[in-house]
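Structures incoming, each one as structure tokens.
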Structure 1
Amino acid sequence: MTHSSVAAVILAAGKGSRMKSDLPKVLHPLAGRPMVRHVLDAVAKLNPSRVAVVVGPGMENVAAAVAPVPAVVQTKQLGTADAVRAAFGVLKGFEGDVIVLYGDTPLITPETMMKMVERQWEGDNPAVVVLGFRPADPGAYGRLIVNPAGGLEKIVEHLDASASERKVGLCNAGLMVFDGKRMFELLDHVDCNNAKGEYYLTDAVGLARARGYACAVVEAPEAEVMGVNCRAELAEAEKLIQQRLRRAAMDNGATLTDPDTVYFSPDTKLGRDVVVGPSVVFGPGVTVADRVEIKAFCHLEGATVAEGATIGPYARLRPGAEIGPGAHVGNFVEIKNGKLAQGAKVNHLTYIGDATIGAKANVGAGTITCNYDGFSKSRTEIGAGAFIGSNSSLVAPVKIGDGAIVGAGSVVVKDVEADALTVARGRQQNYDGWAARFRASKKK
């Protein structure tokens, strides 16, 4: 951006009483990330010079969530213009473009914000650019009234609109871009002479037109500007953002066999020719390399999967899981802070926690790395080419050497040398005829 620098003010002081929650509205998660973080992520794409988030008193958890972006407190919640004025300290001396956003409008895109900023650069040099949309049902939305040349004349609230104005389909989405040279003057003159006694940001348009300044409108799709005020709207926003993330994954070369059942986080990274089966969930911090197959009903979070690996079905990769090239993680396998080297296989009903599995090692069904003793966690190391028999328990800290074999059903508490066999279970005893005698005794 070379024409003008940009600053952003994000309004996030609302309590969100309709959410029926102890959590501030803007901290409710969308795709696993607080709503306000989605807005900040979108703003970051504009490379802004300054950013401020306006919060209410006692909203330290919101301030912590947006850090290191500064949070400023709107001491008394006296309307949207008052909220922007609370950020004047951060904006002091700034004369670029100031975009005003809302922490509960999380689907706004950088592309739409950039269109608003670019509209401010055009020849008529508007003092205010307002984002509009055309909902299927304009209902109680404020209307944007434009002149024959397309310039914005005023914003009329539904209750104040005439019959002809209510027929206008272009509605106010609330987001605005101000010319920083004129914003302070305009907002300083917004008054509270209305039924609620609040300072409305929308009044800036009337003040600008009264001074002979141009105002303008940029339009966006309805879905992009939806506000989230209740749990039902949060669910609708989740549906919309997941559709966006699924489309992006497929556009980038991944195959989703049943897209509507796959859930992503905004930071999920999938390589080319990745195949994702039905009902897979990607939590935060997942990176998947090329040509990986993730079968149905897997859950991944904080995990890295290397090229050509196979995951699932019904596998769980927890934070710290690192799956090497060509490795196999099978059904009902859980891996936490565990590393599988190239070609390693953990195919069935196994827990790998705080462990390292060497190249081409094979871990049998039902194996557990016993990593926690009630006080601290310790590591298990399994060497390259080792074979761990089914239903074994490896009590950490313990090392299984390269090429070693652990007999099925063993409880291993000591290190095993390379190429050794260890069998750590009770000796089998057979008592001929005992079962028949037992049944006969019960019948007497």
Structure 2
Amino acid sequence: MDRITPPAGAVEIISRLRGGGYEAYIVGGCVRDSLMGREPKDWDITPSARPEAVTELFADRTVVPTGIKHGTVTVLEADGAYEVTTFRIDGQYLDHRRPRSVTFSTSIADDLARRDFTSNAMAYDILAGRLVDPFGGLEDIRARRIVCVRDPEERFSEDALRILRGMRFASELGFEIEERTARAIHERAPDLLKIAAERITSELTKLLLGQDCTRVLCEYKDVIALIIPELAPCIGFDQHSRWHCYDVYDHIAHAVGYYRGGDAVTKYALLLHDMGKPRCFTLDEKGGHFIGHGAVGAELAGAALARLRLPAETCRSIRELVRYHDINVPPTKKGVRRWVSRLGQEQFSRYLEVHRADILAHSETAISAHWNQDGALREIFEELLAEEGAMSLQKLDVRGDDLISVGVPRGPEVGKLLGELLDLVIEEKLPNRRQALLEYVNKKLRER
């Protein structure tokens, strides 16, 4: 095993703790990520020293009592903030989220035994270069599997959020969830309903952004449907179409995975984009049809997103993408300008990502039929961006004050006329040039 090299601040904290006569280790996710060759986001430290002793040792630093009841303080070093949490044994869990009490310990083995998964239950002695791994976390990392520490039923009963954390790690790391742990996830999933929506959303977002999200979404449909019950009717819903090779839910799961970018709005739009289909289904001799499923899906998405408590603007953007994901944008400059004007540049860019991922989750027949159009839309959009043509009021070569200066009365008429000018430019009936636009306005004023 390669030696783990933490940043200077972590080394300083551990060295000072050891100099004070205490044991001290880096612990948890930073150890796992380092062993996998990933860059840790945080470097957590666990010592045998109690919080008051840590505070006293670092009297010359800023020490924040982040969670002192549970043994955690945050020490501010020159290169960042470090959570320092005393070895502890968790007491009884009564709310499926946090222990009612904790008991401080002098044993690193006690501390590791309370953790969720074996890959997170490792500590590293940076001074001796020694890994403390009582539950076989390194072996599980090498085998690319998620395994609970000791009894998975007990681990998930203690803290139900660990259910989603396990799924999230499987998605992020591309790991399999071992059989006993997977079985416990399915059995204990209803406990997630007792967890705060914000915590659910945080883990779900990371899951969706993971490299292996499609597999996790497909293997744990029951868990996802508990969180977003509007998706439950999609599971097993046959689309009766040569354009589709999956039922509605599996199509959704594959579409989510085909978008490889890091925009959470796009991921959520894909997760929710076809949720209206079961309510809009009709079947005739030509196959299945889902007329109006975008509008119905947007309504359902609004209810789901409200429960997840995402920011209002994020919810609006997701609902808009769900509503319009299935629009047929003509692959012409005029057609693209019209929809960029309606959605905005950022949203249209997201629409293109949703559109492509949606296509890829169809049958080969559908991909062949729609792939060239998708490429044409992207090419036209890039050309328009390069040309900096008018696709929004902000890009129009006149402003409200310009219209007022030639005699348009202040008030609603100014906005109405600006919109009319933009439509004419988009339809290529007027050039986006100040002189031409004002000549059109003057002509309208003369005709009154």
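A short reminder: the numbers here are calculations on the coordinates, not readings from a lab. Owing to the predicted nature of the structure, the values given are computational and were not obtained by experimental measurement. Cβ atoms are built from the backbone, for glycine too; each structure is taken alone.
General remarks:
- Source structure of the calculated read-out (helix-only ellipticity at 222 nm (-39500 (n - 2.57) for each DSSP H run of 4 or more, over all residues; to 500), -5500) within 1, 2: 1.
- For FRET efficiency 1/(1 + (r/R0)^6) of positions 212 and 372 (r between Cβ atoms, R0 = 35 Å, to 0.05), the highest value in the series 1, 2 is held by structure 2.
- Calculated for structures 1, 2, FRET efficiency 1/(1 + (r/R0)^6) of positions 140 and 260 (r between Cβ atoms, R0 = 35 Å, to 0.05) is largest in 2.
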